[in-house]
Structure P
Amino acid sequence: MEQHTTFETAQKRALLQERIRRGAVYLLLTLWALIVLFPFYWMVLTSVKSYGAYNAEHIPSFFTLHPTLQNYIDAFTTVPLVGYLLNTLIFTVLTTGLMMVVSVLAAYAFARLSFRGKNLLFTAFLSMMMIPSELVVITNFATITHLGLRSTFTGLVLPSVTSVFYIYLLKENFEQVPDELYRAAKVDGTSDLKYLWKVMIPICRPTIVTVAILKAIECWNSYVWPRLITDDPAYYLVSNGIQEIRENGFGRENIPAMMAAVVVISIPLILLFLIFRDKIMSGVSRGGLKG
């Protein structure tokens with residue numbers, strides 16, 4: 001009887017410790033979530049404050065009793081925000097589509113095809129990740145300028161149609177597919193392209209979708225290259241358009257209108273992440289596992 005009581009006491013103590021540990025974890029996660037989400041809340045809050053109310057605040061207010069949508073109206077009427085969004089959409093779709101074709105084919109070649117010097121070539125390919133991005137930008141700028149492609153969608157898209165990291169990620173994922181499937185397909189007379197389309201892509205779809213989403217987010221947030229290669233406002237992307245809005249649109253002092261434009265620009269990315277967050281997490285985890 002005494003042993004039974006001691007066991008129950010130990011079990012209750014262990015259960016209490018587990019609840020305390022879990023509560024502490026949830027508390028820390030909640031605090032971290034608040035820290036991460038606060039900038040987004042402040043951005044939205046500022047965007048619904050009037051210019052006068054914002055400037056009248058000597059101490060920042062964490063809420064407003066008189067929200068307004070005038071800043072959002074100004075964001076679409078004062079500057080060509082719709083044009084910036086359309087340019088960014090075209091750039092994102094073209095770049096992501098071409099990059100996926102190049103990356104999938106290259107990853108398949110490194111993962112499944114046998115040719116002389118493959119390992120050496122792949123090692124040299126991976127070594128490109130060690131080159132500082134600033135050096136690549138300088139080289140790309142000189143090349144695009146020499147070809148006369150500045151302030152064109154071609155000049156914007158071409159330097160971004162390949163990614164060493166994404167090719168590596170897809171190669172690792174393709175290598176998880178059993179070799180027996182490839183040998184059986186070759187016995188049946190299946191071509192490599194057909195095997196890639198019918199077998200590899202369906203099996204590795206989570207990682208492929210993840211790469212496409214991450215590339216789309218990267219393109220949407222692209223700033224340095226579009227700013228460097230584009231002088232014509234007709235080709236500005238949203239990241240460059242924000243600077244143009246600040247300099248020649250609302251002005252540096254009209255922070256609420258600026259925040260309204262930033263909210264509009266951020267909404268597509270937020271929705272994209274919320275819709276595909278499960279695929280992003282599963283795809284990244286699959287890409288990092290072998291066996």
Structure Q
Amino acid sequence: MAGQVNSDAEVYLFGQVLGTHSFLLRDGFLEPDEYSEIEAKYFLPGGETGTAATVLDSLGVAVKIDGTYIGTDVAPMLKEFYAGRNVDLSLLHFTDDDPGVMDYVVIAGLVRSPMGRFQTLFASGKKWWSTPAKEDIEGCKVAAIDPFFGDETLGAAELCRSMDIPYVTIDSPHDSELHKHAAVNVVSKECTSEHYAGMPAEEILKLMQAETDGLTIITQGAGDMLYARRGEEIHRMKPFSVEVKSTLGAGDTFKAGCVYGLLHGMNDEQLVRFASACSAIAVSRFPLPLNPPKLEEVQNLIGKE
């Protein structure tokens with residue numbers, strides 16, 4: 001265990017914390033047998049939880065993070081990046097026998113392709129993430145839980161429920177325990193394509209509404225967002241229009257915006273609009289970890305609509 005300790009953290013985040021190698025291409029996406037010019041490249045914190053932590057810190061929220069084991073190649077970068085920020089790393093497990101979990105992302109505007117070894121890692125039978133404990137979460141007001149870590153994911157959700165701490169999750173199907181008890185579930189186009197291929201978004205949302213008292217949001221890239229609770233009519237909202245530099249971290253930033261909205265007692269419309277504005281700012285710049293949305297920027301974008 002290592003890192004900055006912040007006993008005043010308002011938000012607990014559990015899930016993927018990675019080292020992300022990102023490559024922004026200059027003249028369109030990769031083509032077979034053709035040369036591509038790299039405009040910029042970075043090695044920075046990534047993963048759904050790592051990115052959300054960076055964004056929430058930028059919005060003025062103190063957080064603590066846990067999840068992926070941090071290896072020898074990732075640890076120095078992670079510690080240096082979060083030094084002086086309101087991100088508590090003390091729950092993370094730092095290893096000395098593995099380089100750590102990393103991904104590699106090639107980006108060109110609206111298009112990106114992530115690469116990694118996650119299928120190999122999950123198939124290895126080796127546990128490479130932490131087990132949440134009650135003392136890790138108590139004292140926080142809101143949590144966010146990624147759906148990737150099996151029993152430990154469900155354990156984090158159960159701990160939150162036992163302490164009446166609302167949590168945000170992502171891409172959890174309608175019949176999952178994580179969805180049923182979430183305060184907010186943000187469902188991406190990738191998730192609906194995987195689990196509900198061929199179904200209209202409205203029908204997917206109806207399935208989800210019936211299984212939870214929480215808020216379900218379906219995002220569709222540049223298309224309308226759909227959101228509703230049990231028994232409600234489905235609401236629609238257009239995303240903010242911005243010039244896209246990179247879509248890397250857009251969904252993770254949306255999740256962070258939902259956490260912020262939940263923490264500050266926003267109603268459903270306000271929360272969705274705030275999260276959408278956060279995400280819009282995120283896609284307008286690269287790299288996101290060095291240029292996360294600030295609260296004033298988000299408020300100004302909302303004010304322009």
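Quick note: the coordinates plus some simple rules give every number you see, no bench work behind them. Bear in mind that the values here come from a model prediction, so they are computed numbers and not experimental data. Cβ atoms are built from the backbone, for glycine too; each structure is taken alone.
For the reader, a short list of remarks on this structure follows.
- Set P, Q, criterion distance in nm of label points 7 Å out along Cα→Cβ at positions 79 and 231: the highest-scoring structure is Q.
- For 57 (percent of Cα pairs over 28 Å apart, calculated) the corresponding structure among P, Q: P
- Comparison of P, Q - label where mean count of other Cβ atoms within 10 Å over residues 175-182 is highest: Q
- Among candidates P, Q, the computation of relative contact order in percent (Cα under 8 Å, 6 or more apart) that gave 17 used structure Q.
- Comparison of P, Q - label where FRET efficiency 1/(1 + (r/R0)^6) of positions 15 and 135 (r between Cβ atoms, R0 = 25 Å, to 0.05) is highest: Q
- Highest-scoring label, criterion being distance in nm of label points 7 Å out along Cα→Cβ at positions 119 and 223, among P, Q: P
- Source structure (of P, Q) for helix-only ellipticity at 222 nm (-39500 (n - 2.57) for each DSSP H run of 4 or more, over all residues; to 500), computed value -9500: Q
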